[in-house]
Structure 1
Amino acid sequence: MSERREVIHTRIWEEEPESDNPFAAAACYCRGYDVYGEVLGNARWSEYLYLLFVGERPSSEQARLLEDLTVALANPGPRDAGVRAAMNGGAGGSTAAACLMAALAAGAGQYGGAHEVYRVLENWAACGCDLEAWCERLRHPPEEERADIWSPMEHPPGFDPHGASCATPVRRTLAHLASHSPGPALAWLAAQREALETAADCPLAMTGVAAAALADLGLAPAAGEMLFLLLRLPGAAVHALEQMDYGWRRYPFFHDAVILTDDPGAAPAEEHP
């Protein structure tokens, strides 16, 4: 009777064991590249990210686009639900992992979150650079064929339902990325932004710009959703750390709602004869 062997199937990673320890790797290969022999010291973070997600070495234009996108998305700021969730955790004394998990959970949704990016990438796959197809899809979004964990979208994905006009950071990010993107999506989006905003009846949002960049980088919707989640974590992390230092007393959403009946830090009451 042959011994059963459990094997992890992956096209991404391969290891060669150390001669004296089969549980430690002597060499690690990512998509065929020796990570600690040739990638480390020669590749930038954006290039390695592209290799991981796409499966091949990026061109210089692709690497630059991804690097600029990482800067644009790294810190959405306290207005963002994911960052605020991490700040709540930091102010309340949660662990580092809990703060980041809160950021992922709150930033995963369909209003400014990662699944909205997924939806926009689906639109790119269906419509390409066809303005008429985009306008039709924005005005009459397709209905889901089956029940899912996600509720139907309540606004056109990639657009801000509460915006008065396209925000300056969104316009600047779009203009910069479109100026050197190797793909057609960003340049087309920049040229057709106003027409698309008219069809959507609301201004373009950062999720729309990010999705166009991810489309130009060749990412499928699921991969784009995952990478979008990852790229926004640095801002969540540093804001959580800052609130840990400040403490809950300086956090405007906590201090008025927390009442301690026996506060050890309170000033001693005056004694009366």
Structure 2
Amino acid sequence: MKNYLIAVDLDNTLVYEFDKYDTKSFELLKTLSKTNKVVIATGRPYRSSKYYYDLLELDTPIINYNGALVHNPKDPNFKPQKITIDKQIVIDLVKDNMPILHNIFCEVGDDIYLLKDTDEVIPFLHQEGGFLTIGDLAKTLKENPNGAIVMTKKSTEQELENYIKTKYQDHLKIRFWNVQQVVVAEIYSPLTSKGNALNSLSNYYNIPKEKVIAIGDGHNDIEMLEYAGISVAMENAHPDLLKVAKHKTDTVHNNGVYNFLKTFFKL
């Protein structure tokens, strides 16, 4: 029971309320990392996942931005894998959607480019460790970002989705987040998925799919669980994720990752 590739999501899988974490699951993953490859797979930027990467004492690559960035902080010889969208897409999003737009930001690595400073955007920035630039993105954004987060007025989901599908067809994807106050949408490349990133790391380590374990809770974990031979959804996972998972475990508050891995590895 060794030489597995174990990919684990952070929020609502290992971490809850943004910065509280499941200590039992972390300790077990740290132990398992001695004889297996443990990988964090998160939608977060590296700057707000580094703490957990270091806490697990990992030396493996980390999957950030839902697969748009894969790099190894401990191995300079590992070639980073980056997926971006054209910066003009972000600029056009602002220009074409001003009547419904609240705010928009995007990231290049750990640097943040924000249209305007508003209170509602603060919880989404994960600003610690990143350089923040605020202002007209047509002037400030010089490189292609990993994607973009758009905030619009309530009940504008269909309008925004129609805009993306009409203008970009299959060249751009949109995913809405479950947020109460405003509409929050993630804009990203069709190539971006945790599943593609996990496939790449499986090949990198020469670990077959049958020995790949993926654990998550969100809609952005679907491709990752579809790829893995051993797919695990948290008990309170997105309904669409529960449909593709072969196994189900407890919530993060009930040490779900720990409970599954302890049973699976017969510890």
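Once distance in nm of label points 7 Å out along Cα→Cβ at positions 130 and 218 is calculated for every structure in 1, 2, which label goes with the largest value?
On the way: 1: 2.4; 2: 1.2.
Max of distance in nm of label points 7 Å out along Cα→Cβ at positions 130 and 218: 1.
To which of 1, 2 does the computed value 39, 33, 31 (Cα extents along the principal axes in Å, for residues 98-225 alone) belong? It would help to have the intermediate numbers written out before the result.
Values: 1: 39, 33, 31; 2: 49, 33, 27.
Going label by label, the one that fits is 1.
Computing Rg and Dmax of the Cα atoms in Å gives 18.4, 57 for which of 1, 2? Walk me through the numbers on the way to the answer.
Details: 1: 23.4, 91; 2: 18.4, 57.
Of the structures listed, the value fits 2.
For which of 1, 2 does Kirkwood radius over Cα pairs in Å, for residues 26-137 alone, calculated from the coordinates, equal 17.0? Show your work: numbers first, answer last.
Numbers: 1: 17.0; 2: 15.8.
Of the structures listed, the value fits 1.
With FRET efficiency 1/(1 + (r/R0)^6) of positions 114 and 210 (r between Cβ atoms, R0 = 30 Å, to 0.05) derived from the coordinates and found to be 1.00, which of 1, 2 does the value describe?
Details: 1: 1.00; 2: 0.10.
Attributed to the structure labelled 1.
Suppose you compute helix-only ellipticity at 222 nm (-39500 (n - 2.57) for each DSSP H run of 4 or more, over all residues; to 500) for every structure in 1, 2: which one lands on -15500? Mind dumping the intermediate values first?
Values: 1: -15500; 2: -8000.
For helix-only ellipticity at 222 nm (-39500 (n - 2.57) for each DSSP H run of 4 or more, over all residues; to 500), the value -15500 is produced by structure 1.
Kindly point out which one of 1, 2 the value 17.6 was derived from, the read-out being mean count of other Cβ atoms within 10 Å over residues 178-185. Working shown, then result.
Numbers: 1: 17.6; 2: 14.8.
The read-out was computed on structure 1.
If you rank structures 1, 2 by relative contact order in percent (Cα under 8 Å, 6 or more apart), which sits at the top with the largest value?
Of structures 1, 2, the maximum of relative contact order in percent (Cα under 8 Å, 6 or more apart) occurs in 1.
Read-outs throughout are calculated quantities, based only on the coordinates presented, and are distinct from any laboratory measurement. In this text the structure is predicted, and so the values were computed from the model without any measurement. Cβ atoms are built from the backbone, for glycine too; each structure is taken alone.
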